[in-house]
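Peer 1: Please go over the structures that come below.
None of the figures in this text is laboratory data; all of them are computed from the coordinates on show. Being a predicted model, the structure only gives us computed values, none of them experimental. Cβ atoms are built from the backbone, for glycine too; each structure is taken alone.
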Structure 1
């Protein structure tokens, strides 16, 4: 879990009150933080919730704690209308397509403020931003910049600037080889013929995202009173969320924030122009009776509203036309407004958790269990554990990938047409996660594509569930267990993947046959159908098609296999 260092006096200044020693730890726990070390006024905290990056700073912690000292409901986050444009060029779409920006004025930065800002930037880049691959943040002295800002791709051999921390001009290519940040994060741009670049209207370079800022425009000090915050990344939602987090912190420091118009040459969620930051609250509808059922409590609607307000959320009662406003009947719902910097609330159950935190775990009445049961592993779990033992014994590394994916990831990159049996998410929060995965192989390939900087060979496997609609009734969903293996190396081929599958099936005492099969994502003549007597096909194996390798940015051959374990277990 992330660890951060904050100054206690700074925290008390943001809260506008002192905190007694006896209450400090208890208060911090409500912000999901534990004190690891105290040195004078310095507190080293371990953040206990990886899904709350908005709490990875003293400003975020203070904002959350304000609810516990009487400052209730949604935080006020004023933003002035946009007067600055960001021009996104078509060329960046396939590399690092999304950007969000804000202009911050009236700053009065101290050394402690800058330390917190840089710490938050580093934590977000490293953890939430997946070492800058998913998102990265840039800070610039706005007073030196001539808008509009241009976000484009550039020739790494022709464009050059003085990177932050250096005193000489380097080409973009040289920065990746010489600069410490270029060496650390250059793998993100590995294999590209052009690199992302930010320029102002005078053609001056602001930065080479996500690597390094320029020394001229990208340096923030205590003398800086105006800054530009920029976030780039591979998905629009995380990019805009990160900007919201950083901007909200500066608003808490009494800075004035102006929005920016980001102009895309393509549509992003139905818009070609996106205004950032956007603090419009997201909403989720909850049933108060369901809240009480889950928690085992008897909270009134007003009590639920008060507990939500304590957690810096806003609850609004929603009445049907036939329901009195003073009623607690079942057709009264609560619409919950969620701050736009929160990244963790995706479902009504997340709201129930917030209510429980505000209510206090220690206030839940104790009950003796009515039944005492002793658990044991199911036959299916034992079978799957056996599969994992065999695979690990063959020196394969087990991984776990997300159950949610997208049609682009599971179909288009694999040269497949979308299946009508794919289970779609009704209201996806992110375009990265719009369906339940119908198979495991694309998930393994996505993992390999994110680890091209790691030494080869890379030999991974996953035992996981895959989901599809029932062929006979599209209202029913089938969830099955599957085993997928991917071998990435210059020497990976059909023979090697066949040897792994043979050893696994042999260990399971399964007699099988291989027959040729033609699949769009495998090379013709190097693909096999795994057949069991009286059952038929239980899986496939083969070498990935070159076009699929290119789609994933993989530079070495990859041999793959996937087996339907549910069929094997139930035969």
Structure 2
């Protein structure tokens, strides 16, 4: 009997899949959540950054904070400002240098590494760990005071902290440098310990900030992030626990956050989280890609170099999260000293004369920063490929769509892309493709303009590659102002709702309503009418943006409910 190796079986299956029709249809007006941009932690190798001369420090700053759509810098600090003023100086100076290129960068502070005076020693399996001293009846007052001093330390150095990320990976069960199960006190009842930090320490901290006699510096109340679990299933577990047992802890959270180190490519877990979070902002607040088969992505072993696999791993995790509601995606660290390490985005050796991006930096730049900041994720349908391979974006009302497609197989794939709206396929006028692969580092591999009226295009995705397509298309009307000047649609109000009336012989066939953030409020399709009435309670109070489709095109209108 002839034995056929598993490798050749997999190659055969891969080629059979590639022979199937492989299509991406982008639904250009199916606006979903906005993707704010990138995030990164800065805490681990700050000394290496400052070992460089000023010119090379600036090169490293630009790679992270200018060349990326960087939105969030995150730090982990476990001391008081008075313990090491120079330590705070270095971090504040890094943030200020970053803000010189992107002034809107926000700062997230992780309050997980407690100062020594808030901890006491316990013994677990004959090993001693310092954990939060919940035997102290004043521990949450002291914890709130530390938060206050931490924020004040940055405020005094000209930096505002925007987010308190309260805990870090509380679902991590093992005992290493920290014993996370016992880290929050209560003899290892982690969920209880975490919950009470939110209900007690965070509440007291906010009260301090809201008291002008205490907060003489007028520091703002930050957004509260949590639970920043190591895995999305851990995040889901904490959300459900908060809601059932400590609803005030849930109420304190403004930004729901998870990491992706375990089960990071599980769409179903992200979908469940999104269904549970009641419209709150959703961040992936720390993760890094992997050079090996691991518990995070679902790519398995790949016969490629470690840096190349890491780029594909990053794309796999990013797509899973962002397709399922995540609006900012943070990488673990800005820099690492190693020649290659998946933990950082760039290499900064001690006294380096040339900060060097790792290969996965280029994939990260494509995925987070090819599209403008605050672009919307838009809906897409796929045939012959998996949804996880594709992420699609459009900046509201612009005539450009961004399609990220990652080929996780060794063979090339020929992909057909169509841009669809209710009125049918859109005319495509330009295409550029950027690629990260074994041979490319975010290189432009195609740049073309079209005048032939085409409504679809086909491109080749090289084996084991991350591809970013920037597709220009013709819009019937170019801006909100142009729509309003045409006055093709009139709005009339009564006590209960708003009527949208088409002027002339051009019936309305579909409409959508959005709030000012781009959240879809109301949708109706498959009708044919000169007039549509919508009750106010279908869209809620405040400004409503209407997207109205007729047989002759699309119209934008704004309305304000009169109550």
Structure 3
């Protein structure tokens, strides 16, 4: 007699997969541990033999796979929530959206020298200023600390004195550490009586800051300079008025800190949050319990600026095809999706302050019951949204906003004939000649308030249906546990049932020749009423099989 153990084992495993699927209406990784393959590896070959396959307790977490963006949590009242989260979203940093144009200034000056006796020094002081061009119109810079920048200066004069020097001082440009004004001293000696004397310099501004808008200024963003000419008297003729030009440029600027009124900016924060719960739903009705859905924004802000968020777009896209969209109203229809967040004050420079926002009002329940497949949000962080320019703002070069979005659904609702369709690839290729039939006995204790009607179809590579597990045109029915009413909506007692499913040889041949297993499930809550799912709910499942052998085909 030939060895028939391997073929029978493969076939039983293949059909067992279908029975597990039909029993649970979902694939469940827990069975990999609970299924005892050894019990069918080397059976004692009787014309009919019984094999216990599954003895398992399955909870909520066994049906769903957690990952970085999906978690199952138990609430303080032991109800269960699904939490969907998106990856952290970051705004542009301050240095990325605030850049200052190169600055140029020219001071064409004229000065008169009084009669100066030989070897006696006299001074002439001139004052000028130029308006610093900000990054955007309306910006008022009180102080700007450089992390990078260059100051280039060129001096040119027709002064005809043997001994002279110039001292250029700017209280608008200061040492960032000592607060001392910028000072440049250069010789303008002209012993050879050249027509023009020139001097230039280039200063690295990395350790400097700009200080502007002091009391008494006639305009905003002024940088002031004081030019002092120190001249020694000699015998050269006095050719007053003398020309003096001071040309300058500030370029390649980057800031480490910025104080003043930075103006109005819009920073986009655009992303979507994937919701997988309804991925395989094709039809049905869902009624979400009041307050079961909560949208949470966790926001960290290091901009020392008033920040208001405006949701330009906020909508749910449904999972079933054809996909539809529904706008989400955080505060009710017709009310703008606008909200403010906390900003750091001057005691918190360099820190991020946290704002936690929970939205559970509006139409979130309706939107989630739309069989949500994703939440899309196009947010704008508006800096200085009001029109006042009196605010004291501050920014660091790396100031930014971080936003974490999550959607939490407490499993509280009612289902009415929600149809789920799932397709699983098969690779069985078993020989069923050794089997006359398989009889699966399912003992089920359902502690969940969910009723299900399940059918499994077996299809070829072109998705043509070859056979079904339930052959009378009906489906395998799982009764839901009894449920109490408000406020707990909790299971009062589980429901027990025992079912036999027989698969005969002809069906076995179709099953093992199949390329795909298509599972269709209709789910409803018990009596289509509101229910809550609790963390101690479970489903106790025992599956055994009786295999009938076709002994006549195994004779030599």
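Peer 1: If distance in nm of label points 7 Å out along Cα→Cβ at positions 85 and 125 comes out at 4.3 when worked out from the coordinates, which of 1, 2, 3 was used?
Peer 2: 2
Peer 1: One of 1, 2, 3 was used to calculate distance in nm of label points 7 Å out along Cα→Cβ at positions 237 and 413, giving 3.3; which?
Peer 2: 2
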